[in-house]
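The next part holds the structures, each set out as structure tokens.
Each reported figure results from applying straightforward, stated rules to the coordinates on display, with no laboratory input. Owing to the predicted nature of the structure, the values given are computational and were not obtained by experimental measurement. Cβ atoms are built from the backbone, for glycine too; each structure is taken alone.
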Structure 1
């Protein structure tokens, strides 16, 4: 008996202790649901929070525009030194620590976008859509004269008729609903839908920005004329950008050239590019220049910079030789490229040649740094007992390469935003009317904007009702 009682007691105790966890889980879930509905959603839907987030996004976007993005460590150390610090605090360490060198891909900037998107969604579902449903319920008819007292613009006539009033509304394109001696009319309901369209468009823009930040990449290449390259020099990429980077096709720079103005300044520079498949066959060919990029498979190639890659020359009757040219450090006094050309087989003597553009003129200096000659492309000069002929100065094109799969969403969002803004400017006007059994006639109305125009329209209709009554 004791054992049985003990076992039963143990079983009862086990059953009793199994219930509270289930009850606790249900209670916790209910509390979370109440917190979500009563605390979190109203907080996200708060207009003040949305404005604060929008301002923060704007400030950091400006920061990402002012501070150069995706540069090397040496660049930031040179331009944002610790002493003196810019504005007293902005140094290269601060920039790298906070991620200001790649603002648009930092976790905190993406978190701001997600939080702002959540705020827009909460506002849309908690305020905009319920407001639209509420406006649909205002199609209820007013049956009591006292209901017209709340309107800022209303009138009472000793006599009047809906039959005379309805044609006046139709002339002004009101949609009319009538139930016996009661009338409701409205126009411009699209003005109430406009804010919802604006919210949806902003969500599209945010979604496109996030998608582009996670899947896009940005690269730069400096490629000499005649060279074929694949995108390698990527300095900013999202965590899921691997699928966008070209792997089964390459690009060949057929030719790079610069058009100059009569006074010698650069007018435009061009790159003749061919897209090649894995077999080296040309599948696309375009000549690009500034503001006219090449687009292929979601990747865009922009003409962004130029340089001098090398020089082809001949010594006496030798074959054509080629040497690379390097950008010289001029301390900010312009861009010059130079190289050293040996004039003796043992390299015991030679000359330095310097060029500043692709117009074909080279400055020739001896080993003491003295200018000894000037030679143009296709011409020769006699130096160190040899004839130095310049065959060609080889240019290199600087390309900015970008892939942003989120751009179509962003463009669609901006297009929808313009439509929504236009829709929002349309006034939503509402008019109620009541004809009582004793012959009295009541009219009242309101609008959400263009109040003066609506008042003029109402006064004009009321005067016409008065005239008919007379």
Structure 2
């Protein structure tokens, strides 16, 4: 009898916990205004992280949807998208850098409860991104064929499909503003608004892609250029929606007419902060190219297995990136509210959760790598290489979990130079040389590349941990 009562209590408690969890998820997605400078830190992290994770997943859906439909047009069409994406990384790098700078400044002003100043900073960030995009658009519209030729595209791509690059690069302002506006929402604690924006953009893109690529009724099929137009329309409507939210003051940031004055000191501060973010992006991207060059020594099967493993790892890291972004927002807002200790506690809480989460995922990947690799291919040569990559790289998940939180927290404090330096040390001074030594000189082959990733991430995390504990980031003024 007592056992039955105990079982019922346990069941009721479990149902209550599930109900509370569902309630928290609904609150996180509701977009209601909250003050993240007080209250339970773990709840604050959860409320910010859930919409941020979904936002990142929706952003990744863009690339998947485009490739899915474009792949039906043939190899040249897919290559056009791939080559253009590699050129567009400069746009993403600048957008990423400005977003990071925007997060640091807006979060600090929101923490200070200076919402009008936060709106002024937002306008300066938007203006800076728009100005930068004009120069890229000019080059993209008038020199797209030259850029494709420079990247090694064949004559068919250059002469028949360069329209895709012209449209994507010519409309890069849409990408830039999408990045910056969503950074404004996130840093103000309105992460649910960022998520809604990308839901709209993705839904439109998925509907318009097949319609404009293949045509329907009176709408002519435009091939690969149709994919570019669909992407621009989807993102363009999302940007318009962002401005509607900002001008109506739906979240904490309410942009008004009086904010439309260029403030060169603020723009200069944004540029100085963004240089660190741009540098971090370029360093990480270029180091990946360096690793791929070493991997090329071991054949296509090794490259394919490594590529599939990395895609799996990147996807599973999305929740961790969302949590890290939430930590950056909490750091900025709490420093603005003169609560440095709460900012630090937020980082340790996020780091602990991230380490546990990625540690469990790492064990799963180490024990059952074949299952995940074979979701993408059954070619045993590729599978075996993918298994080895997944097993070895996942051993470093604990380092990744803490490292990404620490770096994002330091960025969120407005110190973008330190993470840039740490990235340079870890990825270029450590990772690339170690990969070459282990793989080529010591004869470990592709395994040497995989181990170099763990070593580099461990170095990055340990140095970041030391720097974070010094507390110098708390003194950063922005």
Next item on the list: Name the one structure among 1, 2 that helix-only ellipticity at 222 nm (-39500 (n - 2.57) for each DSSP H run of 4 or more, over all residues; to 500) of -12000 was derived from.
Entry: 1
Margin query: Quick check: 23.1, 82 is what I get for Rg and Dmax of the Cα atoms in Å, calculated from one of 1, 2. Which structure matches?
Written below: 2
Margin query: Please compute distance in nm of label points 7 Å out along Cα→Cβ at positions 129 and 401 for structures 1, 2 and give me the label with the greatest value.
Written below: 1
Margin query: Between 1, 2, which one scores greatest on mean count of other Cβ atoms within 10 Å over residues 49-56?
Written below: 2
Next item on the list: Taking distance in nm of label points 7 Å out along Cα→Cβ at positions 161 and 457 as the quantity of interest, name the structure among 1, 2 where it is greatest.
Entry: 2
